[in-house]
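Colleague: Read through the structures below before going on.
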Structure I
Amino acid sequence: MTAQNQIHGKELLRVNVAGQKKNIVVLRGNSSIKLFEAHPLVEGFNAEHGTNLKVVSYNVADVAETVGETWRSLSAYAVDASIAYEKLGTKLGKEIVFAAEGEPRIILETGKYKGEKDVALVAQGLSSADFKREGNSIFLDIKDDRLVVVKDFPSLDGWYMPHPETGVPTGGKVDHQSPAARYLWTLNASYVSLLVRGAVYVGRRGVFADLRSSGRFWVVAEVPVLDIPKIEGLLKPLEVPKTDEKTRL
């Protein structure tokens, strides 16, 4: 196994999502990786081992984060979804651009959603084919028919109820004592990137929609049933790496 394609842990993590059992592993190289390296790393692992792992979905990650002690000390990691939004009250233009200082520009074309405001555009089921790097820019090459509109997207950090289709926190602020509530970290500015879960803040119910792509993250992958025997043979004790969670603006 190469240094870039390692599985860590003593056993598969297992969660029950809507009556279906999901098997999950942590995958990384010698250290935690940058945000947009998650999909290529999982796909590289599949090419090396003949498996069909995929970056963990938002729904599976949400159950694993909030039910029992599944993740324990696991830090921040990308889920299989992107999010894009504009500053409160600003209509969407032809594209949304996230241009943090010293970072690659991340760009998503809005397509038929040009002119909408106070919404987030969320895409699920991503692969590395959806990201095109050109110079110092990363283009999210996602057609508008794959985008889900999350209306009343908040401009301030806080507790909100999840959107029924994407799970992204939305609407007005709610009491944190509701078990269904999720804490959203967001920016009142243009933003495009991958959604991130993890870390020990707010009882592991946090959703990051404000992180820089240069931050260092774990990679969490779902394991199909047919790949379980092969993955179990590759497991080894988990070593917790240092991760950079100081990447929000």
Structure II
Amino acid sequence: MDFNNKTIVITGGANGIGRCMVEEFAKNGANVAFIDVDKLNGDKLLLEIGSKHLFFHGDISKEKVLNEFVGAVVERYEGIDCLINNACISKGGIISNCSFDDFNNVLKIGVTAPYMLTKLFAPFFRKSASIVNISSTRSIMSQADTESYTAAKGGISALTHALAVSLAGKVRVNSISPGWIDTSNGNQSSNDKNQHLVGRVGTPMDIVKTAMFLCSDDSGFITGENITVDGGMTKLMIYHGDNGWKYNGI
């Protein structure tokens, strides 16, 4: 897709899915502004993609950082075409004794920051702009001890349709719910692959291609929606003994 002269803002852009997004949007002509707490990898990535892009080192759980980041983006590019709220972390949950502050820190990164960035960028969205929130299939299913992350992903899913209504006619707002995405080029077993209807575990590019579609004019009639990108994993019921999976209890 052609993103020449488009400005794409990405949170959590130094590693994993976010890094892949930064690389691919840059390859396709966009101006990319990304923020991350990982200064080392952020600086390395900026060197790779070139100085026309912007890396901002900072923690998006801090309101001061959000204001400074938006200011830097607007000063450099004047306006933006797409905001991709990708960053999130996990601090576990009940079993690992996730604290009050830890739980709220995850929510600040995963829900509050996307809301505030949308609010701060609101006057600077260009015509046909869009927001893409990275949710997760964890918003509808969980493993034990994932309450902080799961709550954040449930929150960003709900925030998506709320923002779509409030920004109707100005900015389209959609979300993507990745399933199992391998960000480390690991080797999966046949049992891992067989949990997916497509016969493989996902890759960052599966999410990036979906994000690019939602940032493009080709998706101009789509807003307030969530696209699940999980290879069909959440549609496959697996019982004890199926596809190499065994239930051992807790």
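Colleague: One of I, II was used to calculate FRET efficiency 1/(1 + (r/R0)^6) of positions 146 and 218 (r between Cβ atoms, R0 = 30 Å, to 0.05), giving 0.30; which?
Modeller: II
Colleague: A value of 2.2 was derived for distance in nm of label points 7 Å out along Cα→Cβ at positions 66 and 194; which structure in I, II was it taken from?
Modeller: Checking each candidate, the match is I.
Colleague: If you work out Kirkwood radius over Cα pairs in Å, for residues 154-201 alone for I, II, which one comes out largest?
Modeller: Largest calculated value belongs to II.
Colleague: Something else now. Assuming 2, 12, 22, 22, 19, 11, 6, 4, 2, 0 is P(r) over Cα pairs in 5 Å bins from 0, in percent, for residues 18-121 alone as calculated from a single structure, say which of I, II it is.
Modeller: Derived from the structure labelled II.
Colleague: Hey, percent of Cα pairs over 22 Å apart, for residues 106-185 alone derived from one of I, II reads 36; which structure?
Modeller: Label of the source structure: I.
Colleague: Relative contact order in percent (Cα under 8 Å, 6 or more apart) computed as 17: which structure among I, II?
Modeller: II
Colleague: Compare distance in nm of label points 7 Å out along Cα→Cβ at positions 82 and 138 across structures I, II and report the one with the greatest value.
Modeller: II
Colleague: Comparing I, II, where is mean count of other Cβ atoms within 10 Å over residues 58-65 highest?
Modeller: Once mean count of other Cβ atoms within 10 Å over residues 58-65 is tallied for I, II, the winner is I.
Colleague: Given a computed value of -11500 for helix-only ellipticity at 222 nm (-39500 (n - 2.57) for each DSSP H run of 4 or more, over all residues; to 500), which structure among I, II does it belong to?
Modeller: Traced to structure II.
Throughout, read-outs are computed from the coordinates displayed, never taken from laboratory work. Keep in mind that what you see is a predicted model, and the values were worked out from it rather than measured. Cβ atoms are built from the backbone, for glycine too; each structure is taken alone.
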